[in-house]
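So, here's a batch of structures to check.
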Structure P
Amino acid sequence: MISAGPRPQAHRKKRFLWLNILLAVYLLGGVAVYFFQDHILFHPEKADPKKHYDFAAPFKEVNVALDGTYNMNVIQFTVPDSLRKGVVLYFHGNKKNISWYAANAPLFTKNGYEVWMPDYPGYGKSTGALTEPNLYDYAMQLYIMARSKYGADSIVLYGKSLGTGIASWLASKKSCRQVILESPYYSMTSLAAHYFPVYPVGKLLKYKLPSYEYLSIVNAPITIFHGTADKVIPCSNAAQLKTVLKPSDKFITIAGCGHNDLPQSPVFIQSLDSLLHH
């Protein structure tokens, strides 16, 4: 006796079941992206407020009370007065705290620039709520501090990875000598879309950091460095920023470099030295 096989109705029920499962997985994934985006984007490492930093380069530690509630911890890597050209406001990446980035200070101090590194809210000894407006507020407070000591033409805004969006925002608001961005992104939304292409990240993300909007109105010279082998922020994402740069701005790609090894590249070091010598 030959079987007639499953009935069409059974096939429809099975397809409907699988569609429901896929939809549930999709929705759960979207919920995870929304509620865990802080854990995906930020990887802070707190430090004991009483901890004594021990950096090789000369430095001063400054704590700034914001709104009488929050503390912004800033490390100021210093240079002798006779060599001082200005100050680099260094906005670091999304990992750990100032300790992770302090090794880069000599790249600037050897060229006569102080380097002021702030930790973001929840990083190192800094406190406060980690929000996009607060990131901008911390940057503005640092700039105000710098202007009390230096003229705008002696201030260099430097962003690394996450910090490139913050440096770009500040440059769109205040005057400076130049803007230097290491491994930037077009916007946080576009970067999230690279990792989560099936989700409406523009609606899910609390952090937009639209660097392209800010850089499009920056009058100061802009230089961008990006490694061709960057697996965190693809060079193709950063390359979209070329559309908003001025003809005199520079976009320098360094072959073979990834996300964190640009400061070890001779091309990067030579190019940075040249920028800081002007």
Structure Q
Amino acid sequence: MLLLPALIPVLLLSVYPLVHGIVLGFTDAQAGYNRPVHFNGIENYARLMSNELFWSSFRVGVIWALSVTVLQFLAALGLALLLNQNLRFRGAARVLALIPWAIPPVIIAIIWRLMLNPTAGPVNSALAAVGLPHDINWLGDPTFALPAVIVVGVWAGMPQTTVVLLAGLQNVRSDLHEAAALDGAGALRRFWHVTLPSLRPVIFAITTLDFIWNFNQFALVYVLTAGGPGGQTMLPMLFAYNEAFKYGNFGYASAMGNVMVVLIALTLVFYLRHQAKERQS
């Protein structure tokens, strides 16, 4: 009974929408007032498996999630190592590093749209100033759209990864570094043989969660490109959104969501099993 005040909002706002979405995935539900809804079994899933546009969006989503996750980790690790040093104004630098985390994704996307503007954006202006090609339509050219969106995703998501890695670095035992230094190990060898092994549980946890967050990304990419040009940045979430709210195919869109829920659940199972093995060892 004491848990009910916390349990009821979870049931209403999390469990019920999830169950309702799963049920809708097995129906022909469409937008419209008082439209009849019929159970159609796995028809939506059979249609989904033969939809090349969905598989294309899934491929783009995997490329996006993997690229952003890996680049986020590398950039955040470098920044965390820097912020872990005993430098002047370290506190101010840590605050500045967290600024992207404090900005809503929609605002981040609007800022970067202005920066990547092909005619008046500062990015092309900077390229022109150093004599490089500067007539690039970063978000409108199929060649550059996905790389540009990946860069924005890395910038937007790097702070939380930095914070987690920085916390992990501060828990690395200093006596291990001192012992390695006495044995003649340089900074690079100490990083490779002491720092990275100590950070392994943290690295696995944050990269797994980053992959899930990035695969589920919607607002940032929607405001930047809305999936264009030509579907080059059409993530699975954007594809499902268009099917539901642009074309009114609620049942079909729910089936897409169910497929993504299964994939994310499998990733979580892999993560939890790894965590359990770490605790046992």
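Match the computed value 2.8 of distance in nm of label points 7 Å out along Cα→Cβ at positions 114 and 210 to one of the structures P, Q, and report its label. Don't jump to the answer; show the numbers that get you there.
On the way: P: 3.5; Q: 2.8.
Matching structure: Q.
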* So mean count of other Cβ atoms within 10 Å over residues 82-89, computed for just one structure, reads 11.4; which one of P, Q is that? -> Q
* From P, Q, which structure was relative contact order in percent (Cα under 8 Å, 6 or more apart) = 14 calculated on? -> P
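To test your reading of the models, identify which of P, Q gives -21000 for helix-only ellipticity at 222 nm (-39500 (n - 2.57) for each DSSP H run of 4 or more, over all residues; to 500) when calculated. Please report the intermediate quantities before stating the final value.
Working: P: -10500; Q: -21000.
Derived from Q, not from the others.
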* Match the computed value 4.2 of distance in nm of label points 7 Å out along Cα→Cβ at positions 58 and 170 to one of the structures P, Q, and report its label. => Q
* **Origin of the value 39, 29, 17, where semi-axes √(5λ) of the Cα gyration tensor in Å was derived from one of P, Q** => Q
* Asked: For which of the structures P, Q does the calculation of semi-axes √(5λ) of the Cα gyration tensor in Å, for residues 218-265 alone return 19, 14, 8?
  -> Q
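The numbers here are math on the coordinates, done by the rules we state, and not lab data. If you're wondering where the values come from, they're calculated on a predicted model, not measured in any experiment. Cβ atoms are built from the backbone, for glycine too; each structure is taken alone.
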